[in-house]
Every structure is written in C-alpha cells, then in structure tokens.
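**Q** Listed after this line are the structures, all set down as structure tokens.
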Structure P
Amino acid sequence: MTTTFEGFTAEERAAMKDHAAELKTAARRGANKAAEAEQEVLAKIAEFPGPDRELAERIHAIVTAAAPSLTPRLWYGQPAYAKDGKVLCFFQPASKFKTRYATLGFSDVAGLDDGAMWPTSYALTTPTAADADRIAELIKQAAQNA
C-alpha cells in the first residue's frame, strides 16, 4: 500500500503565509512594540466570526488578567501569548480549520509536564466560570515555568 503526499491544505498554506507576514511586520514595528503587537491581536480577534470572536475575547481577558507579564502577539495568524519572545499559549478558532471546537494550546515552553503524559491543548466551546478559573491556573503555571 502506497500513499502520495498531497501537500498542505489551503488552511495550512494560509497559516504559513500569515506567519511570514507576522515576521515582516514584527521587524518593522516602532518603539512601542508590545502595544502594537497587542493591537494586532485585538484586530485579528475582531475578524473572527461571532462565536470564535466572543471566545477569543474571553480567553484574551483571562490570559492578560492571569499573567500580565505575557506579551500578546500573532503566531501563525492566531492570537498567542509569549514570554521573552517565546510563545507559551495560543488560541485557535474553530473556523480556522473548520473544526467543531476552538482550542487553547500550550507549547513545550509552557512546561505543563505532569508525569509521562499530559494535555497540550484543550477543546473550548462555552467555558463555565470553573473552566475560566482552570484556564487562569494553567496560564499562571505556564508563565512561572517559562
């Protein structure tokens, strides 16, 4: 049985193009880089369709409240939060890859290790107050570990 590589999906190619554009934009930023990067994140969130936008706004509020030291930035066209230039976590809307749920993902830099196996991303639909508290705990832990 042989299979052929069909290449990247249109969504994957778009994400790579977004990342290349982000790198160019970052290189051209002025003196207030952090504020400009956050405005780019907020503008990207504003582009999301209704449910994704509402969820991204909520995640943004949770992350910035739980770990104000993290820097919002775009990462492959998605809102992300970094420490010392390294992305710790990111939000991926359901509409990006036409999935049934959005995700909150963590990079290896977040150091959320818990034994030999642990989650690196979480499916999000309509988080409760308890879920928001858990997200805040994970964000704080990631910010401390990085």
Structure Q
Amino acid sequence: MESPKKVINELLVEVFNHILSIEGQTLRERGIKLSMNEVHVLEAIKKTETPTMTNIARRLRITVGTLTTSTNRLVEKGYANRHREEEDKRKVIVGLTEKAHEVLAIHDKFHDEMIDATFADMKLDEDELLMQSLENLSEYFKNKY
C-alpha cells in the first residue's frame, strides 16, 4: 500500500496538471491566442489593488524582471498598457485593455463552468469534510508559500 504522502502528492500534481491542460485547451478552442502564463498575468493585474510591477510580481511570486518580459509581450499584443505614477516616477502602473477584459471574461466563464460541473458531478457541496479539507489545504499553501 502506498503511503498517504505519496498518494496526496500524486493526486495534487495530477489535478493541477489536468486543470492547466484543460484550461489551456478550452481557452484555445474559444479563440484565446495567449499562453496560460499570459492569461494568469492578466488575471493578476486585474486582481491587484494597486497594480504596480512590484505588487503584481509579488502576487505571482515571480521577479519583476520575469514580469517585465511577460508585460512587454502583453503590451505588444495589445492586452496591457503601462505608465509611470505621477507622484513617484519609479512606480510603473500596469492596466488592462478592453481586449484583456474580454479574455478574462472567457477565462472566468471557464472557471465557473469547471466548478459548476465539479459540484454537479461530485456533489461537493454535500461533503463538508472535503470542503473543510480543501480550505485547510488552501490556507496551508497561502501561509507556507
């Protein structure tokens, strides 16, 4: 019998990989021509209260240099824009274009459909122990990393 640690590791990796793969395929089928990395950068820009390069990079847990490369591509493709803050010229604020908001609406719709299907197929809303375990797992990762 495999150890619980090994089984949990395999399940987490498998679920994560399946979600990324299905998400990428579904978005391509819906006409999105961005990588999943680029879509997740757009999502981070949207969700960051003050979307400076530093704050976005921190949210994504990447370096500002790595974010700069992604942002340059998104600006080039017409999904993002950036400008320097008036009060502090060192701060670069990143914004989303209408094109980006359209992509994020499709992305959000995918997530809603995925979660709705998961709840319907697995009746997760009826399994309080599983829900609490998933919340605990999420909190663990937030606090640890």
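Where a number appears in this text, it was derived from the coordinates with a stated rule and is not lab data. None of the values given here were measured: they were computed from a predicted structure. Cβ atoms are built from the backbone, for glycine too; each structure is taken alone.
**Q** Once distance in nm of label points 7 Å out along Cα→Cβ at positions 43 and 91 is calculated for all of P, Q, which comes out largest?
**A** Details: P: 1.7; Q: 2.6.
When distance in nm of label points 7 Å out along Cα→Cβ at positions 43 and 91 is computed for each of P, Q, structure Q gives the biggest number.
**Q** Given a value of 4.2 for distance in nm of label points 7 Å out along Cα→Cβ at positions 51 and 123, point me to the structure among P, Q it was derived from.
**A** Q
**Q** Thinking of P, Q, which structure, once helix-only ellipticity at 222 nm (-39500 (n - 2.57) for each DSSP H run of 4 or more, over all residues; to 500) is computed, gives back -15500?
**A** P
**Q** Additional query: Supply the structure label, taken from P, Q, corresponding to Rg and Dmax of the Cα atoms in Å, for residues 59-106 alone with the calculated value 11.8, 35.
**A** It must be structure Q, since only it matches.
**Q** Still on this structure, I have one more. Rank structures P, Q by distance in nm of label points 7 Å out along Cα→Cβ at positions 83 and 115 and report only the one at the top, that is, the highest.
**A** Going through P, Q one by one, distance in nm of label points 7 Å out along Cα→Cβ at positions 83 and 115 is largest in Q.
**Q** Continuing with this model, one more query. Figure out for me which of the structures P, Q the number 23, 21, 17 belongs to, where semi-axes √(5λ) of the Cα gyration tensor in Å was derived from the coordinates. Don't skip to the answer; put the middle values down first.
**A** Details: P: 23, 21, 17; Q: 32, 19, 14.
It was calculated from structure P.
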